[in-house]
1. Between P, Q, which one scores greatest on mean count of other Cβ atoms within 10 Å over residues 33-40?
2. Among the shown structures P, Q, from which was the value 19.8 of mean count of other Cβ atoms within 10 Å over residues 105-112 calculated?
3. Give the label, chosen from P, Q, of the structure having the highest value of distance in nm of label points 7 Å out along Cα→Cβ at positions 89 and 249.
4. Of the structures labelled P, Q, one was used to calculate helix-only ellipticity at 222 nm (-39500 (n - 2.57) for each DSSP H run of 4 or more, over all residues; to 500), giving -3000. Name it.
5. Comparing P, Q, where is FRET efficiency 1/(1 + (r/R0)^6) of positions 73 and 217 (r between Cβ atoms, R0 = 25 Å, to 0.05) highest?
6. Figure out for me which of the structures P, Q the number 12 belongs to, where relative contact order in percent (Cα under 8 Å, 6 or more apart) was derived from the coordinates.
7. Upon calculation of FRET efficiency 1/(1 + (r/R0)^6) of positions 57 and 209 (r between Cβ atoms, R0 = 35 Å, to 0.05) from the atomic coordinates, which of the structures P, Q produces 0.10?
Structure P
Amino acid sequence: MIAVGLLRLILICLTLAGLAFAAHANAAGRVYTANMESGTVSVIDPDLMKVVVTIDARGYQTDDLLLAPDQSRLFATNMHNGTLLVVETVTHEVIATIPTGRAAHALALTPDGKRVWVVNGEEEYLTVVDVPSLKIVGRVDLGHIIGTGYIRFTPNGTRAFVTNPTLGTMSAIDVASKKVIATIEVGKHPTFIQETSDGRRIWGTDTGGDEIYALDAFSNRLLGKLTVGMAPNHLAIVGDTLYVTVGGTNEVAVVGDVMGQVSVKGRIKVGGKPCGIRPSPDGKRLYVTSEGTNELNVIDISAQKVIGTVPVGRRPVAVVTAR
């Protein structure tokens, strides 16, 4: 009897462990889109190329997405009610809704994984949220309302760069002191930015025009601009190649070399008004949201073409990929 009972206990433990492993495996490799007009987040299986879960973001104008370092939590901003939504990625349950400020827009994670900084489009400050406790632990005063700007950190975590669309500038912030240390004029309506892996350059788009620009992250000097097409949006860097969604021409511009003499090397046709873009963890695919046609485009990087589309929520504007 003891042996039978012990065997049953072992089988139960193995079953529970298997279910837990399966749940975590299911969370891995997923693609998430923020659907602005639906107020939802679509969870996509990239192999099946279909939505497997739709998460109610508990707000409207769901705009930006971010995964915690261990991939266990997904953060999403809601501009309409100024909140930061936190979702448990295995169960897809909402575990917190944090008021951060009016028009909560863009997110960035400090390189140590401990803090999320939130850009509030209608406030004069950024909100700092502690990742483990999900508590607001500080703010960064900007001195003015910047609009729907974007934020990125240098890889060493010492500085942050924030775009100011309403002012046509970018601010460099010292992370330790949380003070603005430089303001650089970069374009008519600068929004999205992306840093190179070595932290030497910041690439950005002038969504009010037709150019992208490069900034020296050490000297805060504008290095130059390149015309890519009307209404450039998000950017992604894979190797030494920069990919830019161009909303005005329904294309992804392929730009190389990000650390040398840049030029447009090609263009990939996608759905209407492409916006968000993110590479797969293995660097073989690009995922591009098209807010005009409510879909996610799956691009094979080696073939430089769309190999599939996935219908998602209304007006998808951002995308992230889980490892």
Structure Q
Amino acid sequence: MAEVLFGVDLGGTTVKLGLFDRDGNVLDKWEIPTRKEENGRQILPDIAQTIKDKMNEKGYSDQDVMGVGIGVPGPVDNAGTIYKAANLGWGVMNINEELGALTGLTVKAGNDANVAALGEMWKGGGRGYCNMVAVTLGTGVGGGIIVDGRLLAGATGAGGEIGHIHVDDEEQDACGCGNHGCLEQYASATGIVRLAKRALQQSGQDSVLRNGEISAKTVFDAVKAGDALAMEIAEKFGEYLGKGLAAVAAVVNPEIFVIGGGVSKAGPVLLDYIEKYYKPYVFHGSRDAKFALATLGNDAGIYGAARLVLD
């Protein structure tokens, strides 16, 4: 019986890889650089080679490996077809088939944010739940939706793109996606900085934020220190994200929201601001959904990718 599986988290700078047993225990993890030159044509061959090298190192045959799961930065449908990954230089292709041919192993691909959600459900902050929304607050706002233990990918793999829920009709600046007023423009790390800079311009109020670099971390550090203006910024952040997640809940009715990404390092205070605005606006059937912080950090992707193989 096959005993091990590989989880691959393909990022724009590095590829993180993990070797797991079928119970989700990590046996080894490592990373290789992401070679994006020539429209990323070396990426999948590099991944195949490092997997083969690890199998040789550990003495595994193809029969010992259940398969390879991989999370990639772009929309991926249930058949493993990616519909363009601009930051890798990829167009449309079937990753399951391409990487499968290179490794001789079964491959299952998914969107990286969705796959990270699966990891948090399996071994992280959402453990014990099978209806979950994972929210990644980083440079952007990513999401992963799990219903009855399975990822909700959608027709073209774009399910869970909660960062692009429209939340503000008055926004003049464009989101990275080209639209205006997306949740990502207020609830991401860069969005919090935008809110802070606007608040500082519009208010003459004293604040420690006037004395140095502004980042999501400095804003929430100031919140914890009782800075009044920082707390106003956090309220605005919480209002946007809380209302946005209430809209998500009306569609998928989760048991739990798991909040991860760099912004989540602010800790439990973050959840307080989100829940404050979630509760009054959510449909009553989802009002008791729990909120928790993600626990796997940068390893969520490799855990979730490995979990794909078991589905």
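1. P
2. P
3. Q
4. P
5. For this comparison of FRET efficiency 1/(1 + (r/R0)^6) of positions 73 and 217 (r between Cβ atoms, R0 = 25 Å, to 0.05), the top structure is Q.
6. The correct label is P.
7. Q
Computed from the coordinates by the stated procedures, all read-outs in this text should not be read as laboratory data. Since the model is a prediction, treat every value here as computed from it, not as a measurement. Cβ atoms are built from the backbone, for glycine too; each structure is taken alone.
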